[in-house]
Structure P
Amino acid sequence: MFDQFRNKFPIEEERWNSYINCFNLIEVPAKTTLLEEGEISKKLFIIEKGCVRVWFNNNGKDLTTQFFFENQSVASIESFMKKSVSPASIETIEPSVLWWIHKKDLDKILEEIKGIPELRDRLINMLFERTFDYMKYFVSFIKDSPTQRYLNLIEERPQIVQRVPQHYIASYLGISTVHLSRIKSKLVHNK
């Protein structure tokens, strides 16, 4: 699992091994809550296998904001970094194999590597990648119709359409499952 990261983050073997030892492996079934909305996030997860979603409750309505797959990391970043309550929950969609690291261990690692510009820059880029995804998602809600959002999803993130149940996709698009079925039916009919 960590070999791909070792190639991206060239550090001496002894230090690398001490960092890897900070991670804990868990295997969990689908629908496992990794973080509950309102808790303070103290763990960052890396997905070896499976699919995870971030969602929040809006007056009893489940709204999904992001999906994560193999080799991606997930946490409630604001909660994790600022030690504030999480505005969202994190839940597995598929049976998953995850590695997690506690915030105190990650803080120690970050402190040690901040003097290595190449590593610092790569970590910053990984964090900004998620921010860019959020911005794109937000702008799409303002600018695009639900049909266009679905077409964008098919084009840009086909694994979501292939692996995620329809009710979560509808939640992500901000529509009902009935509306999503109509969009899909219309698209098939127009081909």
Structure Q
Amino acid sequence: MRITKYTHACVRVEHEGRVLVIDPGEWSEPAALDGADAVLVTHEHSDHVDVLRLAGLGVPVHAPAGADIPRLESVRVAAGTEFTAAGFRVRAVGGRHALIHAGRPDCVNLGYVIDDALYHPGDALHVPAQPVDTLMVPLQASWLKTTEVIDFVNAVAPRRAFGVHDGQCNEFGLDSVNGWLAEQTDHGYRYLRPGESL
């Protein structure tokens, strides 16, 4: 199984000519979907699902039942469901997005265990019931603390782990983080670009 990480939460899985892509969001490269046979979407947030790209792709897109993803036809799955996507065995686990902040409504979120070997949790730290060899680990988010990441990896206890959900550590995430700070604080927050002075 070949695993390729793309920007943010997007992961491409290949085996014997089959291609499965997980969470190709608006921040990920279009090339992640080249030759894709199927797509898994963990939840409805745009950093995990690029509706415009997926709507014209012409391959099955599996997404959580109850996800609000307008204009995208998808095969709806629920936690506990087992199915095949691009020839890979997939088990959907979890159920809800991690709490974001101040009681903001969460959404449905599914993690996917692929061929009992690879686990991508989306935006949650759900520990699957079965052991996994490879864990894709969310590194940074408005809903996440580093100590929780460490505890999550130790609880899953994979053989190997790789970071995903790191888009807010670069220029793409600055707009998101700055927007949250400006909206959620009453202290005149603004972002100063390198070289800009007050």
Structure R
Amino acid sequence: MRLPWLRSVESLAPPSEEELIRLVALGDEAAFERLYDAVSSRVFGLVRRVVRDPAQSQEVTQEIFLDIWEQASRFDPARGKAMSWILVIAHRKAVDKVRASQASSNRDLREGVKNYQESYDDVADTVETQMEAERVQKALETLTAAQQEAISLAYYGGYTHQEVAELLKVPVGTVKTRIRDGMIRMRDRLGVA
């Protein structure tokens, strides 16, 4: 038998992130505000670590919450926690921003290079560095998708093993094994002692 006062205490408990996303999917703006208040600092922190620039991080964070508003109906609580779903969206959006910025920088760099004559030694160093980067990229492509993802998050994304495990929803030991096995395969592929 439920006590009447117990029901009123239960109704005072704040809704879970999963419940807030369900309400957001129904167009509940108040639920969206509560969700934003509950998770925005973690989302911004993740974005800031990937993007680095504070102004761009704020812009990306706004885009993420727009995506959450638009995609809330896609959230499936059977597949994981709401916070994990939100952080995956945040990470993807932040990485996309970094890639877009890098592509823009690369275009600017290519234009600058057209108008600049390097000395012979600088050209050789640049070519050698580029060739080594291509070798590493080709070696990375020989790994399994799981190994590529774990290594990319850890080395290019700057995440700890624990953070990679949370993002991928796998145990930390699995992440460490994927990274170790992938690095061994890359070392063998590259012929590094």
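Every number in this text was worked out from the coordinates using simple rules, so none of it is lab data. Small disclaimer: the values here were computed from a predicted structure and weren't measured.
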When P, Q, R are compared on Cα Rg over 2.2 N^0.38 Å, for residues 36-147 alone, the highest value belongs to R
If semi-axes √(5λ) of the Cα gyration tensor in Å, for residues 76-131 alone is calculated from each of P, Q, R, which structure is the one that comes out at 23, 14, 13? P
Answer label among P, Q, R for the case where helix-only ellipticity at 222 nm (-39500 (n - 2.57) for each DSSP H run of 4 or more, over all residues; to 500), calculated from the coordinates, equals -4500: Q
Tell me which of P, Q, R gives 18 when you compute relative contact order in percent (Cα under 8 Å, 6 or more apart). R
